[in-house]
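Several structures are given next for inspection.
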Structure 1
Amino acid sequence: MDKIFPVWKPKGPTSFDIIREFQRVLGKKIKIGHAGTLDPLASGVLVIAVGREATKKISEVVAKEKEYLAEIHLGATSTTDDSEGEITQKDAAPLEKGDVVTAVRSFRGVIPQTPPIYSALKIQGKPAYKFARAGKEVEMKPREVKIFEAEVLDYKWPILDMRFVTGPGVYIRALARDIGEKLGVGGYLSDLERVRVGSFTKENALSAEEAIQQIQNEKL
């Protein structure tokens, strides 16, 4: 069986926790992979591939655009750029919405982005977060990423609700951090939902249980 389909990952489990559930039920002999890792605190569309040929093709899915709904907490920073890290409050006065909208617009297009140190990005063959957890300093080099849309949905200090449409390799945590820096008040990602990966959407995503049941039914 070779199949690529969207699964809705809830907050809490890691992306690999979802894969492990598929392996537990379907057996480890079946090759299973996923595209576009979501952090434990994020929910959203996780694209799963079942079968050898499907897992080979899943990298094509990663290259598609992704759509996110993000909540950014301004006036504070985090060691992980999200609410899992150590939060430091800044002495910042509330910002006018016009200033926020103007700052956000500068993040559209091709921009340089430095990935978070607490990420799975490989440095010297190891995930960067392992260096961070060990207290070792690692230089995270900026790279070009593409932001198709950056839209302010709502703003009431200190919470900024955003919609982003991005190309591959974008860290929304880093966008939250950089928007906060641009505004001079700091910022971190306090909530995230990925609602689309390419043509796979929240509306057509299955729960892990539904997807596993569907695969089992097709095998009968």
Structure 2
Amino acid sequence: MKLLAIETSSDVCGIALLEEDQVVAYREEILNREHAEKLPKFYKKLMDEVEFNLIELNGIAISIGPGSFTGLRIGLSFAKGLAFSVNVPLLPISTLLAITESCKLEVDEVSTILHSHKDIVYYQKFSKKKDGWEGIDNPVSIAWEKLSPKLYNHKNIVHYRCGYLLDVLELESNIVEIIPSSVSIGKAALTHFENIVNPDFYNLEPEYITSFKIG
């Protein structure tokens, strides 16, 4: 199994090549609104480094959201272009799932939080299954003041860029910060491949999970 994985849902921009759960190569940086410029360059550098052929891929994994409105559009558009050029399926991966899959916590349940903007965060609860993590409920976009009182009952919290919010609460929870990564997207895609493979990717849209979601 060989996959190309792309992450653009946050300030992280990255692309990785994975084969049988091993990372062959990747390029990744934390950027400030430079994803559209840097992603094609990262892709070219990756191809120059390992000289792979797109037609060899079993799929292209892409962070589908929730996350940055612009970042998600850039990543998905780029992934669609690559998939269309060689007719390989897309593998849409939830950003929150990928973060959770990377937490390495030996627990049965976690609450995963991703900062959106201002005091708004994305939030979802996950439970551990035999073959990886699974969402207990649907992801939501929620104001921190509404979510924070509920977190006192949560033993395990995984997050990205919510440390300054969580520190104020002085929780006794086990708290782990995970940076979104193309490697995490790829590994989550390998774990959940059969359930997410999407050969009909033309109408695939990002999961914005906000009030302005385009229908």
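Here, each number is a calculation from the coordinates, and none is a lab measurement. Just so it is clear, the structure is predicted and the values come from calculations on it, not from any experiment. Cβ atoms are built from the backbone, for glycine too; each structure is taken alone.
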From the coordinates of one of 1, 2, relative contact order in percent (Cα under 8 Å, 6 or more apart) came out at 25; that one is structure 2
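Going by mean count of other Cβ atoms within 10 Å over residues 54-61, which of structures 1, 2 comes out largest?
Ranking 1, 2 on mean count of other Cβ atoms within 10 Å over residues 54-61, first place is 2.
When distance in nm of label points 7 Å out along Cα→Cβ at positions 182 and 206 is calculated for each of the structures 1, 2, which structure yields the highest value?
Values: 1: 3.9; 2: 1.7.
Once distance in nm of label points 7 Å out along Cα→Cβ at positions 182 and 206 is tallied for 1, 2, the winner is 1.
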Ranked by distance in nm of label points 7 Å out along Cα→Cβ at positions 6 and 150, the structure on top of 1, 2 with the greatest value is 2
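Among the shown structures 1, 2, from which was the value -0.33, -0.50 of log10 I(q)/I(0) by the Debye sum over Cα atoms at q = 0.09, 0.11 Å⁻¹ calculated?
Only structure 2 yields this read-out.
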One of 1, 2 was used to calculate mean count of other Cβ atoms within 10 Å over residues 86-93, yielding 11.1; that structure is 1
Comparing 1, 2 on Rg/Rh (Cα atoms, Kirkwood Rh), for residues 46-117 alone, the highest sits with 1
